Structure I
Amino acid sequence: MELKNNEMERLYAETIHQIEEGSILQGRVVYVKQDGVIVDIGYKSEGFIAADEFTAEELSQLKAGDIVEAYVVDIHDADGVVTLSKEKATKIKAWDVLESAYQKGTVIEGSICGKTKGGLNVDIMNVKAFLPGSQIDIKAVREIDSFIGKTMQFKVLKLNNRRSNIIVSRRAALEEERQKKKLVTLTKLKEDSLLEGVVKNITDYGVFVDLGGIDGLLHISDISWGRITHPSEFFAVGDAIEVVVLKYDEEQERVTLGYKQKKPDPWLSVDEKYPAGAKVKGKVVSIADYGAFIELEEGVEGLVHVSELDWSSRPKHPSKYLTIGETVDAVVLKVDKDERRISLSVKQLKPSPWELVSERYSIGQQISGKVRSITEFGAFVGLPEGVDGLVHISDISWTKHIKHPSEVLKKGQKVDAVVLSLEPEKERIALGIKQLIQDPWISEIPEKFKLGDEVRCKVLKFTDFGIFVEIEGEVEGLIYSSEVIKKEEPLKEGDEIIARIIKIDVEERKIGLSMKHIKGDQG
């Protein structure tokens, strides 16, 4: 091991001329040859150190006058040159240091230089030592190769000079250092105190923080005043963070930590900051099937329910209206400080479609729209404003007896209709399709069809009280069961027959028919 020049100069000046084999001395470089280095050791003969005892870099930098330390191998060389060894001198010095570290229990620095069976090789002052896998770290090590090339602190566990058997432990050095830090940390460990720590491990339920020789648990519920799904949203392993000591169990050595407690609970004043009716601005932080969460400030989020995103009676999925990270305006509907809930609305900032309907439509106005849905009592027709108007089954046709609206209308079908009534305050608008034309019962039917007329009819359906038929393709009538004539071939739906009008009731909108006493051809 080379010393600093000033120290080496001093040792060289003190070198005695009485040299013995096995001793270590300092000499001055005379000149560097290809096969080695000639050294003046203050003896009758010069010393020689073989070139292979130097690295290529050391040899290239070595020059006359430099001081080197060497071990006397042989003073009776045949050529009268004292054989020296730089490596042996270094190794002896290293063993002295290792011996001292072993006896005193002090730590020593070394560089991990490779992997071997059961552990790693450590270079300590050019002396190889063995680091067992169990002694690499305090915790189990998965990536053992990641340690190669690193310089670290070790403690000597076993030392056998004769066999050159050295076993070292990094774990023991870490534990000793941890114990020292722990003693310091314990003096600061008081409830409500602020401490610096390093994130050691992250789990689903919280974060373990190394406070210096002792670990504390920062539970997920104590990370943020707001909603949090996983601790990794806030921290990563290795992060240096400041925490609050919430509780310290000295007997169990358990430390409970807090992070959100460094700031006042924002929910204590939400009712004052966000009263009902207030307009607010926030960032979309989460989207669910039932709505979107809006962050109003750090730790405070409000929910816009899916029904408050759009005035439509059938709103789409929230993701169709909002995206995460987007800044939106909303209005506060309700604040529950105890439950830590704020209800927001986006649609309330937009005009109600029923307000638009009341402005744009009037009774008797003709509109167009597509059939949105069909029920037993009618069909809902969508208007451009996003609301639906109802066409009642009784307002589909003046002349046809309709049992179900699906007989006439289909979902998605475009239809024209007339506004019959308008009640925006009740969110209702009634439409009629038959009102597009004049009521044929007022003049057309009474004028066209007379009592006693024989008319061509198409059988529609059979009932216990008679047969419903379509007269001349225009209006429905009923052949009373008492007026039906049975034939050799029974009638079926779709058959055409001749019948005689025996009753016309304009007020009730009914025409009664008979198959008896027919003069015309039934076929």
Structure II
Amino acid sequence: MNPNKICFITCVNDEEVYQESLFYINRLVIPEGFAIETIKIKNANCITKAYNSALQSSDAKYKVYLHQDVFIINKNFLTASIDLFLNYPNLGMLGVTGSTQVPTNGVWLESRKNYGKGYDSHSGKLQLLSFHEVSGEYQSVQVVDGAILITQYDIPWRDDIFTGWHFYDLSHSLEFIRAGLQIGIPRQIEPWCIHDNRVPNTSNGLEAYKRIFLEEYSKDIFPLVSILIPTYNRPDYFKLALDSAVNQTYKNIEIIVGDDSTDNRTENLVQKEYLGHYNNIVYYHNKKNLGQFDNDLKLFAMAKGEYINYLMDDDLFQLTKIEKMMNYFVFDDSKKLSLVTSNRMIIDETGRDKGIFANADKIFKADTWITGEEVVTAMLLQSFNFIGEPTTVLFRKAALTEPFGTFAGRRYGCNVDQASWFNLLENGNVVYIAEVLSYFRVHSAQQLQSNKMKLLGACDSAHTVLTTRYKGVLKDNNHFKSALQNCINYCHWVKTELQQSESIQEYHNEWTEFENWCRNLSAQYDLLLQAE
């Protein structure tokens, strides 16, 4: 390896354009004692194979991989690059534009954390493409754009999986990081390069290579998400739910299935069709029936992900759900975002769409950031859980300070999801995505239809209203009065419903608790009236 040699490597299919690139190379100031060489690879079928061939044929320590339509306009380009490499031995590769965080869709240009600058014509017109300024000598980044790449170490290009012309640069960036090296964007007072690339060709495998990139590197750049599926004697619905999880476009996922079934149909299905084909599925069949609440808790305890999304076994995910929700989390530097939710579609027993839940699309017409206090207040005043069911919500695991389904020390009996949403929102905020990203199935076998669930739900609601006031959310007396009135009306409806049912005697303890909550609600309401 010659430490005083620099090799310029270019794939060429347009000689005239390449000669212009060479014109700029030949005008560069060459550092004293250094020599340069150029390698032209004509009509290559695969950029990674071409670059690997050149890498092996040159003994130059420093290599500059550039497109034929890149023109280096900073005459001190070589001196500036080599000085950085000499001063920072762990700096393996440089580019002129790049990102400290790739978005979850894999398209770095759409990131909110891009750095560098350069003249570019990918929009059809040559113009300055400028991102965040680099404040130090260089900015360490996650990926750099492949128009021009400067290296001081030889890392093989991944020609085993990138056999075309897309995502090779992001792959090479992450191979350097895997090797324990940094990649960076130098500080540029003026842009170092012109990339006269015109409108790029995206019809030659862009989407396919994006999928390959995300499959290979998601674990390197994105947090782990745990999808937790509690299931009970519903193998047909369960299979649809599981398929919607395993086919997510977000690839750093673990799926944990807690089977509370009384038979082996679901277990046989998972063993036969999934466990031998997917290495990210964990399955267990409870030795004895736990019930949904404790099954949920067991799943949560097993989860290794930083982020959690429950998936009820009769519901479905949109395939881009986790990708689109996680994109908000990966750019949340403040860590103030506790949960992300979205519009959800109601579907019937056969999967037919029955409309967006509560016509929420008329409220949320665009993605919206909301503070936790605003959300809790609105939910209590409107008596409407617009955050959604467990399937709908992706949340930050560390932000949940009590066990799932518990709020202010009380284990909820019905409104288990809301208990956790209120807990998460005590110190965090919400993003509501206007797009439908999940499907809530309504059918006759649902537990929420039972009289017991109505009774427990009323107790949960009363506890929520009184506790949030104590915690300082319903500070405004008018708001508290409205929330109390809503809850009193709801409890009255439940009481009327259950008094007509012969099964009420089965729930003596729950009924006693319910009546206590009703008295507490009325007492608080009377105190407010007296204070007016």
Q: Identify the structure, out of I, II, from whose coordinates distance in nm of label points 7 Å out along Cα→Cβ at positions 70 and 214 was calculated to give 5.8.
A: I
Q) Comparing relative contact order in percent (Cα under 8 Å, 6 or more apart) across structures I, II, which is largest? A) II
Q: Using the calculated result 22, 47, 25, 6, 0 for P(r) over Cα pairs in 10 Å bins from 0, in percent, for residues 174-229 alone, pick out the matching structure from I, II.
A: I
Q: Work out which structure the value 50.2, 161 belongs to, where Rg and Dmax of the Cα atoms in Å was derived from one of I, II.
A: I
Q) Computing helix-only ellipticity at 222 nm (-39500 (n - 2.57) for each DSSP H run of 4 or more, over all residues; to 500) gives -11500 for which of I, II? A) II
Q.
On FRET efficiency 1/(1 + (r/R0)^6) of positions 62 and 326 (r between Cβ atoms, R0 = 35 Å, to 0.05), which of the structures labelled I, II is highest?
A. II
(Q) Taking percent of Cα pairs over 20 Å apart, for residues 254-357 alone as the criterion, which structure among I, II has the greatest value? (A) II
Q.
Quick check on the output: 29.9, 114 is Rg and Dmax of the Cα atoms in Å, for residues 126-381 alone, derived from one of I, II. Which one produced it?
A. I
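Each value in this text was obtained by applying a stated rule to the coordinates, not by laboratory testing. Here the structure is a predicted model, which is why all the values come from computation and not from measurement. Cβ atoms are built from the backbone, for glycine too; each structure is taken alone.
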